[in-house]
Every structure is written in C-alpha cells, then in structure tokens.
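Quick note: the coordinates plus some simple rules give every number you see, no bench work behind them. Everything numeric here is computed off the predicted structure, so don't read it as measured data. Cβ atoms are built from the backbone, for glycine too; each structure is taken alone.
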Structure 1
Amino acid sequence: MPAARQEFSDLEEFAGRKLSAWDLAFYSERLQESRFKVSQEALRPYFPLPKVLAGLFALTERLYGITVQERAHVSVWHPSVRYYDLLDAREEIVAGFYLDPYSRTEKRSGAWMDECIVAKSLPLGKALPVAQLVCNFTAPVGSAPSLLTHDEVTTLFHEFGHGLHHMLTRVAYPSIAGINGVAWDAVELPSQFMENFVWRREVLPLVSAHANTGATLPADMLQRLLGTRTFNAALDTLRQIELASFDFELHANFDPTAGARVAETLAGVRGRVAVVPAAPFNRMPSSFAHIFAGGYAAGYYSYKWAEVLAADAFEAFEEAGVFDSATANRFRDSILARGGSVDAMDAFVRFRGRQPDVRPLLKQTGIAA
C-alpha cells in the first residue's frame, strides 16, 4: 500500500494535477517513456518472431535437454500454422505442438495454450501429448518477419510454459497428466515461471536480433527495458488483490436471502485496498468475465499466488545459474512432470525444499525496496 501510494503520487506529480481512474493508462505510459526512454514499439525491430522462437527453443534445450524441431507436411487449419516435435536426448519424439501465431479476422483475440491430445500410457493404448499454442501477433508483410513487442515475447514464453507443463508430463493417466488435475493454486506456475527468462541479461541475447542489422539489443536499451519491470508494480499488485478479494468475498460470503450484493461487496473491497479512486459509474463486475464466464470463479487469487510460486521457484535458478541443468531437471521432475498426481504444495516443496515465500516476488517487483 505505501509503495502504491507513492507510485500514484508520482503519476499525479508528473501530470501536474489530480488524476481520475481513466487518466491512469495514459499518464503511466507517458511517465514510463519519460523515465526509461524506451517504448514497446521501439523494441519491435529487435524481436523478430523467428529469432524469438529460435532463442526460446535453444533455452528449452539448455534447460531440459529437449530439442524442438519443426515437422513439415502436417495437416493444419491455416497456412500460417506450424507443427513442432519435441525430441529427447535420444532423439525420440516425446511430444508435439501446433503454433498458430498470427492475428486473423476470424480468430478469437488473446493468447492461450490448449490440449489437442493428452498423454496416456494404458493397457488399451498409448498417446504422446500434443498441444496448441495460439497467439495474435501481427502477421508478417512480404519478406519481412513478424516483429514482436517485449510484452508479446513475454506472452509467448508464458504460453510455452503452459505447453511444457502439458508436454513434459510423465503421468500415465490422462485425468491427472499435464495440466489436468493440477490445483488451481498452481496451474499458472509453469507459465509465469517462464516469463522470468525474458527479463534476464543471459537470455535476451538469445531472443533478440535487429530485423535489418542482426544486432542484439544495445546495452543501454536493455538497461532501460529492465527498469520498466518494476514500474508501477505496487499499483498493479493492489489491482490484482482487489480483483481476487472481490472474487473471494462474493463467493465466500454469499447469502441467498440478501442477494448477490455485487456492488456493495466491490465497494467494501475497494475501500480497504484501492489507491486509485474508482469512477462512480464504474461497472467492472459486468465485464469481469474471468469469474463470471471464464472458469475462475472463487479462483482468481491463483494468478497472484502463482506469481509468488513462480518468483520463488525462479530464485532457485538465480542462485544456481539461469541455465543450471541440475536445477532445471529438478524443476521438471518436481513440477512439470507430475501433473495432478501429487499435491501442488508437496510438488513445490519437493523442488524448493521448503514452502513458498512471498519475499522473492516483493524483491522481483521492487516493492521490497
């Protein structure tokens, strides 16, 4: 709360006036550009999709000994879709995935990973896991490649993290293989864990090369980009706490004789945790599809809790080395391979040697400072 109040005060000082909720996005972007002299659009030429994919696949090989190899002549639902095999150290196929990267008029917005085939190894038959990774990046024009913002690179890593969770499972039973049967608390752990790599100096050269010159991200631009990671982190955190608390209280305290009391519940939560004043005409619950139409009812907290898990898990890599294969194999064996076959907390403790700690996330976001 103190950090968020300071961030909001900085925004109002920059704007030179009191700010309303609808001012925040505009002045946040302006202040970030003023403070760090970097914008997402200026970064695009340094992140052509072929280079980002090559770097992502190289990272996967260094961490887990898994090679990602495109396979031609696979039936796909659009000419821009590609299919990839995952091969182990013996060059045996262990999984596969479709990548549908570009925006199209008939395509739903957003980005997601979903299952095509769930792994199984049963007396009646076996199946290797197959995933689909779907994004909405800008399609290439002519011979020029698709250029990503750093935010879009983060999105790709996030969805690939879900994909690895699905594809690297070692569970024989489909109902608890991959992402199936995983507690809601931890289903976002592998995806948010992967996001950490796009902020590392050791990894960014793998995924960046100027589309025209081939130059990697300049050191000064890299430094400015890294600075943006903690920008308004406390305000963003409080926003997530507001949404999660609203979701919790709406479901935990529901009284059928009193009705849903949606507006009153939200007002009570905002009175405790909000720094930014809400507009009186705000009707956020009407568009809060995650909990009313998206399967996250009473589970929205898992986004922030998974950040705690992911930051804590990634700290093990910071301690041992970002590319440390022993730590990566322990993460794979403890988390990625287990699916829903073990309790999520037991799986985390198996990897980390203790229960989760919030301090790595507070450090990562700069709030602790």
Structure 2
Amino acid sequence: MDWKKTLSLGQSEIFGLDIGSSAVKMLKLRKEDGSYAVTAAAIAEIAVSKGNDDLIQDSIDQKEVNTIMAIKECFDFTRIQTKLVVCSICGPQIAVRDFKFPLLPSEEIEGAVMLEAAQSCPFNTRDGAVDYQIIPAGENEIGGVLVAATNSIIKGKMRLLESASLDCVLMDVDGLALLNCFNACEKRESGRPTSVLNVGSSNTNLAIIGNNNWPFIRDVGYAGNDIIQEIAEKNTVSIEVVKKALFGDSAEIQLELHKSLEKACEKLTADVTKTLRYYTAQEKINLAEKIYICGGFALAKGFIEILNSQLPAEAVLWNPFDKMRCDTGHDHRGIMQKNILQKSGPAMAVVAGLAMRSI
C-alpha cells in the first residue's frame, strides 16, 4: 500500500518544530524547482515561572507547561493547520557515530550496528533507540552513520508534542538538521570540511561534513546559559542585567562585561578547537577557512568577534534565510514573520533543517 498517498501527505504539509530550553521555533517551507520558500515562521520564548499554578497537573511540571504554551503561541501566530511535525533532540543523551565493517550479508548489518552502538555510545543502548543510515564506503566494506538516544529524552520530547496535540512523524538530531539546512542553502568549499557551530541556551552543536559526505556531530554541554551565568557571577549582577546587555537595543556592551564575555567564551572555544583538531587529524584533512556560527546565542553583541579571536578559523554569522525566499504574505502577520527571519534567522537554522525533511 502506498501509505503516503493514502494519508495524502506531502512535504508542504509537514512543519519543523525546534523545542529548545529557552524558546520554541516553528517553520513551514515549500519546495519548488529545487529551492525553498518560507510559508510560516514563529519563535516564542518559554516563560520562566516564579511560582506555582494550581491549574497544573501534578504529572506535568511548570517547565513543561510553559513549553506547551510557547508551542501553542507559535501555532496561533502562524495559523498552521497541519499537526504533523518533525522534531529533534540533542545533548549528552544522544550519540552520532560512524561505522565501517567488512562486507556483510544484509540480514547481519543491523546486528553489527547494534553491537557497534553498544560499544561506542556513553550510555546503555538497551535502554534507548538506535537507527542508522548506510553511506557508500570502500569496495570491500560497508559503512554508515548510527544515531542512538536514550528512552528518557525521546519520551520527554514526545510527551510535550502529545500534550500540544501534535503528531511526530520523524525525530531528528540537531546536528544532522544543521547539515541538512546548510547543504540546501550554501555551497560547500571544495577540498575542505564544512563546520557549523550552533550555540543555543543549554547545548552547543558542532556539525562537520567532509567531501565524502560523512557527518561528524558533537554536542558540547557548555552554551549560552553557562556563559551568561559566569558573566553575572564575575560582575555581581543579575542574569537579567547580563541578558539585557548582550541582547538589548544598545549598540555595545560595557567594557567590563565584554571582558567577562571573552573570558567566559574560552571554555567553549577550547572545546570546539580540540574537537576540530581531532577531526582534522582523524580525517587527515585541512581545516576550512570559515566556521559558520548560528544559534540564539550567536546574536549576542560581540560574540562573533570573540570567536574570531579565539577559534582557529574565521567565525562568520550564518543566517540560512539570507538566500531563501519568504512567502508569508503581505499582511501584518506576514511582515512580522519576515522580520523574525531577518532578526532571528541564525537562531532558526535547526528548525529550517527539520522543515526540509520529508516522509
């Protein structure tokens, strides 16, 4: 049975939903003649609760309720009708690994992949899910990429989607969604790997792809919230003051805060540099001249300049919507959605990659 035809599903009827720790991003795309056009876009901050709410069920904590409210806010803003969503996960409970085996009968591949996952993942894969994709390798071998995730992170994301009355048709990984978006929007530099660094509130994703089209994904557990916390403690000010300085309307931040930002970024850039050097040594390939920076924290004042001074390659702010048509309409909602893509486009690279998936 052609289940796609039976359910009347198409790429235009699926949207991407990036549920982060501080914001929810929603995006719907239409593909025509090999290029994409945005038909709906929204971003909603997840409220920070300061008290209890008697209306909240004991089985759902305040953070989840606030997240569901942000999802519904995106729906109200975009007026998207479909409930079919592509979502993603990231963090220490996710592992993306490549594998290569001698040629095997097809019926033995899955068992070999499961054994590889059990040996290479930092958590018990028997308490999680494992999937894989075969990628062309050498003549006498078989290779590909496996993705493993714990049941707890999958169930947590699915619980949010179900509470928002959504149907998840595909669960992706942030790093792979980044590469999916980059490949669709940009031309890769020949002979060198492409590196994309997505700095969010709670996680940083480093996604690299070489000329062989094999992805390399690493999630770093140091991100925007950690940087903000360190700056606040260093200067004895509140987190709200730091956020206003980094993301407020003023053109610059105070010198002392900028110095603290430089210091707080050192751990992140050290981890990224170490990973880049490991990758280039393993692949015996030179580092690309540019690292494409995206994510919500990429919009912090002075951040890109600091990365330029601390990373081994030029850091450039990447907005995937600079080369993408926007067909959100000419009314006030459509204009507001265009403004979102112009202002917050770098924060929406993951959700763009999710919206480009098909089933």
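Can you say which of 1, 2 returns 0.10 when FRET efficiency 1/(1 + (r/R0)^6) of positions 185 and 209 (r between Cβ atoms, R0 = 25 Å, to 0.05) is computed? This value belongs to structure 1. Looking across 1, 2, the calculation of P(r) over Cα pairs in 5 Å bins from 0, in percent, for residues 41-200 alone that yields 1, 7, 13, 15, 16, 16, 13, 8, 6, 4, 1, 0, 0 traces back to 2.
Given a value of 34, 27, 21 for semi-axes √(5λ) of the Cα gyration tensor in Å, calculated from one of 1, 2, which structure does it belong to? Of the structures listed, the value fits 1. When FRET efficiency 1/(1 + (r/R0)^6) of positions 145 and 257 (r between Cβ atoms, R0 = 41 Å, to 0.05) is calculated, the result is 0.50; to which of the structures 1, 2 does this value belong? Label of the source structure: 2.
Among candidates 1, 2, the computation of mean count of other Cβ atoms within 10 Å over residues 153-160 that gave 22.5 used structure 1.
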